[in-house]
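Laboratory data are not the source of any read-out in this text; all were calculated from the coordinates shown. Note that this is a predicted model, so its numbers are computed, not measured. Cβ atoms are built from the backbone, for glycine too; each structure is taken alone.
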Structure I
Amino acid sequence: MASFPSGVVVLTAFGDDGRPRGLTVSAFCAVSLEPPLALACIDKSSNTLPAVQHTGGFTANILAAGRERLARHMATKATDKFDSLSWRKPSSPIGGPILEDDAAAYAVCTLRDTIEGGDHWVLIGLVTEGVHREGIAPLVFSRRGYFDL
């Protein structure tokens, strides 16, 4: 599976304490155009999972090229992931921090379905808000390495 290139997404949500949570995922894709649905897979042991369940949604920040360091940091269990980041809240209470300065695009999603898949949960969200930044290429992950398009 490591040979399959994918985009790099930082999935975010707010915990019940109001603090931001997030992690790096490479399993993210569109499911449907009508209605607009997106899919993300998240490890069952993720510290972000309770925040997704609490808010009933998530924000998928599709990282911009050159953001490898951020991708690696968000893949850790560190508790200070958002301390030095610029982010904003979505317009709705559902979803998590939007990393405007670091994302090529983002999608705020209302959690619609959760499916158990081995050691992960497959999250399917209804896209309620989103933007892509013109001229900003995404970061790509393949064979344990990060690449710019």
Structure II
Amino acid sequence: MLVDAPELNQTGGPESRDYLRSLCDGTRALVDEDDFQIGQDPYGRVLAVVTCAGMNANAAMIASGHAVTYYAFCSASEFGTAAWSGCSSQPPPPPGNCDPAYPDVCIPSPGLDCKDIPYRNFRVIYNVPNPDPHRFDGDHDGVGCEN
């Protein structure tokens, strides 16, 4: 939640896992599930802030460079206003005729592909008049142009 670390089969994945283990292995962890996203992860993960050894592991992962802020969920997370999340440093979408299906980025005209825009891993909502008009969310998990 708000933390995007590489998968184990990606560059940096094993190092990110090992860093997290170095922070938390052998300690008791407190898992504070995100009240705004309970049960909403399409991959079955628990979206939460993890505290171990008195340290916010999410913040430590971002600060160390082993993970980055996952901006697509900033506005959908109870932790989106927390200083550690990096969400406040996210530039706002540019002004213009923005499609409401993509509330966190400004994508105006239909007929674009992921290769045509600079955004990745952004929120796609379906309760709008024209849901996902660009078809950025091919697997319908609520995240567009996934890496």
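Upon calculation of distance in nm of label points 7 Å out along Cα→Cβ at positions 36 and 68 from the atomic coordinates, which of the structures I, II produces 3.2?
Values: I: 3.2; II: 2.1.
Structure of origin is I.
Just checking, which of I, II has the largest value of percent of Cα pairs over 26 Å apart?
Details: I: 16; II: 29.
When percent of Cα pairs over 26 Å apart is calculated for I, II, structure II comes out on top.
Starting from the value 19: which structure in I, II was relative contact order in percent (Cα under 8 Å, 6 or more apart) calculated from? Intermediate values should be presented prior to the final figure.
On the way: I: 30; II: 19.
That value comes from structure II.
Check the numbers for mean count of other Cβ atoms within 10 Å over residues 60-67 across I, II and tell me which is largest. Write out the running numbers ahead of the final one.
Values: I: 22.0; II: 17.6.
Sorting by mean count of other Cβ atoms within 10 Å over residues 60-67 in descending order puts I first.
Matching task: 2.7 is the computed value of distance in nm of label points 7 Å out along Cα→Cβ at positions 52 and 84. Pick the structure from I, II. Don't jump to the answer; show the numbers that get you there.
Numbers: I: 2.7; II: 1.3.
Computed on structure I.
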